[in-house]
Structures are given as C-alpha cells and as structure tokens.
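Down below are the structures I want you to see.
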Structure I
Amino acid sequence: MKTRTLALLFSILLITSCSKNSETPQAPASPDIILDGLQTEACLEKGLDSEIEAMTWNLERFPRKGRPTVTEVSKMMTYMDMDLIAIQEIKSTRDFEDLVASLPEHKGVYGWNQYIRLGFIYDSRDLEMIGRPSEIFVDNPREFPRSPLVATFRHLKLDITFTAINIHLKCCDNVPRRADAMKMLKEYLDTNYAGKNLVVLGDFNQHLKNNRDNTNMYFPFMDEITYDVTTLDVISNPDDWSYPSGKWKSHLDQIIVSNEFVTTNRQTKTLAIDVCDENYLTEISDHRPVFVRITK
C-alpha cells in the first residue's frame, strides 16, 4: 500500500525547566484549571514518567469556538502532560500550531490530507520522533476518507520504540466502508508491523462491542494473540463511553495495541470532562478523550 511522506511537518519546541512528576500525581502549583467557572482538573489525569501514555482526542473541527477553545484545550493538555496525543478533526492548522506552541516542551505534526486533518502532539522530554510521519491508504478514499497518519517514536527514559497510527473512519451509516477499512488495516499491519510495538488509536465512528464474530467490525483485532483492543475495558459502563451526546451515546474512540506492547499493568480510561464542565460539549468537542497507560 502506498504511503505519502508529509509535505507539511510542523515541529514546535519550547524549552522550560519543568519536568514530569515520577511519583503519585500531585495538584498543580498553578491556579486551578477553570472552564466557565467550573474546576475541570477533577475530570483529568496526569502523566507519569514511569509509563507511556497515549491518548486519542477528537476535537471536533478544532477550534470549535476559536481562540477560547485553543486556550482551554491548552490548559487541559498542560495539566495532563501526556506523552502522546492523537488528534482528529484539525480544521485550522494555524490554531493547531498555536496550540502546540503554548505547550511546554511539546512538538506537533499534522497530515497532508486536508479533510479535517489528523495530527500528533508529543512531549519531547519523553519522546523523540524517528524519521518523518507518513500517511497510508492515500489511494483508498472509500475506506479511508482521511488517510491514517503514521509516526514512530522512541521513549527516551524507557528506551522503547513504537509506531502510532492515528485513525478517523467514515461516520454515520457507512458500516460496510468501516468494516472494509478494518480488514484492510489488519492486513496492512500484519504485513508491515508483525512483532513490532504498535498502538492504533482514533475515532473509529462505530460503537465497540464485545461479540467475537464477523458481525463486529472490530473482530479482526480481537484474536487476543496479536492485538488487544484496550478500550474493551471501559465499554461495560455507559458513563465511560467516549461519545456521550443524546440518543447517539456510544463508544467510538478506540485504542488497539499489539501484544508486544501489552503488560498486565496497562490501564485504559475515558475522561468525562463534560461532567466537570457543562459547556465542554458545545465549546470544546462532542467526543471525550480516551487514553491508555502502558508500563514496561
């Protein structure tokens, strides 16, 4: 399958003296994060030095409400201090660049595909990008209207190299298109990443179910030998679903890891920020962020 090396690669690095806390997360020394008068930090998590944290976050045509959205997302990302965040729905590349520039010692890249782009934000104190990012399935717009964004990283402190693939599949009633995309993705990964550390994360636009048969589009990744769908850990409780809006409430945002990258100490969580901020769903995104912690 063809890949496209990105013509647009933006890396922003801000040097500061701060470092991650390798102990139990503590409350920040800075003032509380307040969105519209509500304390939001109670719904967030902080990253740790001893683990790899990979998050997926659909930011719904970022920035949803312009500069105020950029400011509030920056506050939340700074507080959480995750190693890697896969972003979906970047509408404004300039605002994305400004977001990355506002984050201490972080870098950002986004894809060539201009249809609400995909991007990565990563902490350069913990991760270094190996080579340049690329896009795959660029000749398959039916299955992948937004070409998946691929980047390889090395965790500097844990000395672990892994590849991250950012996914955003077609929405709505296009189930056959998504099912075909998952089959193609599985074949591609088996061919090109067998035995490698791999995390696939993003907005798959279909509710995750645990039935292990061909009626489930996630079934190719449920063999429990090669891959693990870590977000199966959160689907039993509807309060943990990543798309909390109205009658469409479901869990659309998934994280899949290769079994080379799985330990018994992994942890997957959905961050229900809207519980702390009643305006989150209208001012930030209709999706909640989801992340996995992976321990060496």
Structure II
Amino acid sequence: MPDPMSIEVRDLRHVYAENSAFQSVALNGVSFTVNDGDFLALVGHTGCGKSTLVQHLNGLLKPTSGQVLVDGEDLNGEQVDRRQLRMKIGLVFQYPEYQLFEETVAKDIAFGPKNMGLDQKEIDERVRTAMEQVHINYDKYAQRSPFELSGGQMRRVAIAGVLAMHPSVLILDEPAAGLDPHGRDRILGIIRDLHRSGTTIVMVSHSMDDVARLATRVAVMAHGTLQALGTPREVFAQTELMAGAGLTVPDAARLCTALREKGLDLPPDLYTQDELREHLLRLWKEAAPC
C-alpha cells in the first residue's frame, strides 16, 4: 500500500507570458486540499486551467504566486528536494503513449525505477508488479516493442511506467481520451482498482458519468478559478453552476430530473444509474397490485 500523503494548494496563481502582450491568467487564487485516500475529479470546460493545475501538483510548473504543499513542505521551496517529491506524485499526461521510447516494454517501464537508483532485482520486481497492475502479461509482452501493441495496451504500459515508481498520489489527465469503449473500460477499471488498493487519485475528466462512478470528491473549474468542491452528490445537485461552467450533469441525473418533471416521486440528488434504477424499481413495486 502506498505511503499516506496530502497535497494542499494555497491561493495558487499562474500567469503565462506575464508582463507581455500575450499575458494569460490560467489560474487565479485556487485553493483546495487533496487528502490521503481521495479520488478527486477535476472537471471543467476546455481552457479552464485543469491541465495547468495538475502540472503544479508535482512541480512541473512553478506558480506565479501561491503555494503547493506536499505533506506540509512547499514544493517550490529552496531547501526542498523536488526530485524526491515528484517520485511520490506520479503524473500521467493525456495520450501518455506518445512518450514511450524504449525498445521493449520492460525497459520502458523500468526507466523511472532505474533513475531512482534502485538495484536490478528491485527494478525487475517493480516492472512485473506494474505490468500486473495494468493487466499486461509479463511473459507475453515484456520483451516486445511497445510500438507493436494496441493503443489501449500502449497507454497501459505508459501508466505502468509511472506506477513502477510507487507513487502515493497518481494524477491522470483525461486517461481514457481517444480509446474505444473496451479500452476505456479497462483503463477506468484499473484506476478504480488502484484507488481501492490505497492510491490517492486526482483525475481530469470531461465525462461526468465516469466521475459519478469513480470520484469521492469533485472540483469544478471555470476561467482559472475553483467554482465548487464537494462530493459528487453535492456538486451535481448544483445544475446551474455546472451549466455556467459549460458542463452537464451525469445522464442518470438528467433522466431523474426529466422523470421528476413528469410527476415521479424521486429525490432531486440522484446521480448514478444504480441509484436511479433502485428508486424506479421501488416505485414500480409500490405501484404494482398485490
């Protein structure tokens, strides 16, 4: 199980091309905490600052002002070993398969652990474990070129390369983007299992249905600011706020609203298919003749 870790974002501001004609404020006063064991979904319209934000969470970008604290340490402090902290916070970019470069799957996954200075036995064990976590058979695929794999397999190999460094927090930027339904379900299932095994997850997503199924908390971004933060039930109940951020609510929540408008006695905060199904079955049984 990963070591416990928390990330605190304090009044974070990031300005691209500051003091130039091309100045753009990407983040403006963002504050929140990622607690140990969270599955935090970052949602918002394209250009709202989500990708800029996650690159601050492991120190790839330096704030214009504000702080990112990892277990109480300022990630950008002068005395902080950023390299060590980054190893604890794994970042998986959108389309991470584009960053594969080694001649075999095993070597690609081993790249991070090797740079950590681990001995070969430990590296080999981490490669095997990471491949198992992403459902890639070691004996079949370890010595194959990653470029011979399917798109979904390549993405899982790229994720395995991050997992092999044993991060306490895993950050994923649209991990299922561009995949077919089968590949999408496999990736999201892997992420769900990682969270259940103790890894803290931060996931950027445009799919409110995925967020509804997986997240324990949701952060809504718009125009570089944090508009809402709470449980999925709390956030998805704010339909006007979601619409103002250019977002929809999950399909089940929209159907629930439509059925309520037709007169069905349903709670206003249903947001998952399972919840809606249970309530509809209950209504059906209550209405059925004895």
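Readers should treat all values here as calculations from the given coordinates under stated rules, not as data from a laboratory. All figures in this text were calculated on a predicted structure; none of them were measured in a lab. Cβ atoms are built from the backbone, for glycine too; each structure is taken alone.
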Using helix-only ellipticity at 222 nm (-39500 (n - 2.57) for each DSSP H run of 4 or more, over all residues; to 500) as the calculated read-out, with -11500 as its value, let me know the right label among I, II. II
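Using the calculated result 0.93 for Cα Rg over 2.2 N^0.38 Å, pick out the matching structure from I, II. Show your work: numbers first, answer last.
On the way: I: 0.93; II: 1.11.
Among I, II, the structure yielding 0.93 for Cα Rg over 2.2 N^0.38 Å is I.
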Output the label of whichever structure in I, II has the greatest value of distance in nm of label points 7 Å out along Cα→Cβ at positions 171 and 203. II
